[in-house]
1. One of P, Q was used to compute relative contact order in percent (Cα under 8 Å, 6 or more apart), and the answer was 11. Which one was it?
2. Quick check: -6500 is what I get for helix-only ellipticity at 222 nm (-39500 (n - 2.57) for each DSSP H run of 4 or more, over all residues; to 500), calculated from one of P, Q. Which structure matches?
3. Between P, Q, which one scores greatest on mean count of other Cβ atoms within 10 Å over residues 153-160?
4. Thinking only about Kirkwood radius over Cα pairs in Å, which of P, Q has the largest value?
5. To which of P, Q does the computed value 3.8 (distance in nm of label points 7 Å out along Cα→Cβ at positions 137 and 233) belong?
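Please treat every number below as a calculation from the coordinates, not as lab data. Predicted model only: the values in this text are computed from it and were never measured. Cβ atoms are built from the backbone, for glycine too; each structure is taken alone.
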Structure P
Amino acid sequence: MNFKTTVGVLLAVMTMAPGAVLATNTVIAGEFDGAEERTAPLPAACSAENPLAYQNAGTFQVAATGTYVIFDVFNFTGVDITAMIYEGGFDPANPASPVTPIGIDWVEQIDLTAGVDYTLVVQNWCQNQQGAWALTFSGPGNVTSGLVRAVPEQTQGLLTNSDPVASTECNVAGFYKEFGPIRVQRSGTYHYTDISVEYDVDVCLQVYTAPFDPSEPDANRVGGALDDFEVIDLEADTDYYFVLQSLEGSFSDTGEYFYVLAPPAPFRINKALAGAWYNSQTSGQGLFMDVYDNINQMFVGWYTFDLSRPVDGTAQLGEPGHRWLTAFGPIDGPNGDLDVFLAKGGAFDSPSPAIDPQEIVGSMTVEFDDCMSGTVNYALTDPVVAGEIPIQPLAADHVELCETLTGGPGMPGPL
């Protein structure tokens, strides 16, 4: 069953009664960063990979008793999750008996009671992934939680037959609303999701760089019309005008609408960055990196030279000026904060003599701008020396995977 057909079936079941008060919409969001605990798939979850990372997203309450439609925003565009709601606490050793025994994979309607403390638990669906997750709650009242995200004003409202009509790619004669000017905080790819469940109207979003002119509906438009699950590239510090219109062939031309426009995910260090990195100005030396993103740790082998060329001395293997250091430590987003270690006392390919206990001889921070560039800052203690090294990869065959791992949506919120 395709998306439109599925939504049509759900709407037939879940559409609010005529004349009902507009639904209250809430977005709750978080992020999987690889450090989460893992457990067997929760009840009704996909069991393709076991165990799966999960988060106890804390307690929440609803302001009014009634039926809430809960929607997995990134089901098709980012980190896919299953969500479970428990009355009271959650015990991963005994995950049965949730309020939502079927689990929320894409969209479900759940009866919730005002004043009750519910616990929300989210788990990766089928496979472990890192990145943002988001759920929307649409129902008779607000949802209070420590993970609630602000909903921009233009993302929800009501299309009526008193709104103007235009002929566009979305609809040859559809009611529309215009909002603007609007600016986004970050340049990049934004992810649009039409939360059409429980609403009478399926909406289509078009973005312009100048006020909308109904006589020239394609003039100044950025990309194409956005429907269901789409992406659009936007630039910071640019004025945009959002035109929201009922989609031709929609369930109705007027009614409630609600959509999410999520920003690009912030860059984060990921396993695709493992490999050789160097500064093109200092050929013959560099760093080999390994990333353990399931535990948010990073290892660096630093192959370099002494501070100055040795005046004398010999070496049976290699060159007297060669130096190598190692570094290890936690990563957080695009940054790694590592301790630098020195190993000494050993001999080539031999268990004896045993090396001396490794000692910390400084610190290193690694910061990546994107999949192709980064900066290493170091501060060594003996001798005291500090500096900064711009780095680039020795080869670019990691870029496709890197961009796949970091190219998803970020947490929804103010644009």
Structure Q
Amino acid sequence: MKRVKVRKGNNVYEGIEIPSVDEKYLVLKLDNGYNIAFRRNEINVNTIGEFEKKSKKTEKKIRYRKELRDVSIIGTGGTIASKIDYTTGAVYPAFSPEELEKMVPEIFELANIYPREVLQILSENMNIERWKKIGNAVIEEINKGRSIVIAHGTDTMHYTASFLSFTLKNLNLPVVLTGSQRSSDRPSSDSRMNLFCSVKFATTDYNRVVICMHGTMDDTFCYVHKGVKVRKNHTSRRDAFQSVNTKPVAKVYYNGEIDFFEDLPEKHKEKAYFDDKIEEKIFLLKVFPNITHEILDFLIDQKYRGIVLEGTGLGHTPSILYNTIKRGIDEGVTFCMTSQCINGRVNMNVYQTGRKLLEIGVIPCEDMLPEVCYTKMMHVLGHTRESDEIRKLMRKNIAGEIME
């Protein structure tokens, strides 16, 4: 690879040339981390220096310290524990102890770090089989006495946190999911602080599944959110993740201090395990104006076992869906109601439309987020097909998903 100076008109750019899929263009990695492309016939290029690709170094063994907690960092993809390969312009996992020590050396003063890469995917490609792989890996590490930090892409991180909240049983150690809104090669990257604060929180005795991400746009602190009460509420802000219908669990400062906003949960006496009884045929359907019953007819005909309705307001659907919903319930399909509103809770007793849906047999799911109801229904229907038991469990607070 080579460092070049590019002149286009009166402007001069300097950076590392990276491969382009089209020979007509030169792609430059600027020092600020951004890429910029030029048409070669419009620029003058001067080479400043050339560099050989560094050979892979022998992995460094990190000294074990008895006074520190053991923390396993499980990689699933995303940019938080990755770095740029300037020979290709690609982001690749940086998961050896040596690489992590270079990226975030401070975490090795907090805990004995054990990196483990389980997946290397974009989080939009997450699915049930991959969730199971993560869940089994978490239990393997926990049974070695290690707390858990999961490095995850941010787009579906709240889905994964919710799924693990219902399927990881008898936890006595923290499971902390974290990610990065800005790629690790950018000066504004949030990956370093998010990983630091996540490892710090993983050394506590808070034995639940949580998400730890920036609390503000600056680098002051991270918020820790319950895995079943959090959403990504912005596409790009560093403080995109926010607790919904509750306050965060804690605030973790970049200096290592932690402010808890609630008491620590009780410890479990039984051994931790991953509950892999999951019903995969669950659908999350957003209700919208002009929706037709054919969508529900199709899902019922395709043998979906459960449908989460993301209804309007307090929990409503157009009346055109009533007969199809009743048909589904008569055929053994579970229908649960959540709200499109971010805050508040479902109350289907206020208006006639809600009362009609209750009469048909739709289960109101209180202040559960639609994504949480979706993963909870997978868990519940994986254990029972009895309608009364399903109704009881869907309305029961299992993992902190319902605020009393």
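1. Working: P: 16; Q: 11.
Structure of origin is Q.
2. Numbers: P: -1500; Q: -6500.
That value comes from structure Q.
3. Values: P: 16.4; Q: 21.9.
By mean count of other Cβ atoms within 10 Å over residues 153-160, the leading structure of P, Q is Q.
4. Numbers: P: 24.6; Q: 23.3.
Max of Kirkwood radius over Cα pairs in Å: P.
5. Values: P: 3.8; Q: 3.0.
Only one of P, Q returns 3.8 for distance in nm of label points 7 Å out along Cα→Cβ at positions 137 and 233, namely P.
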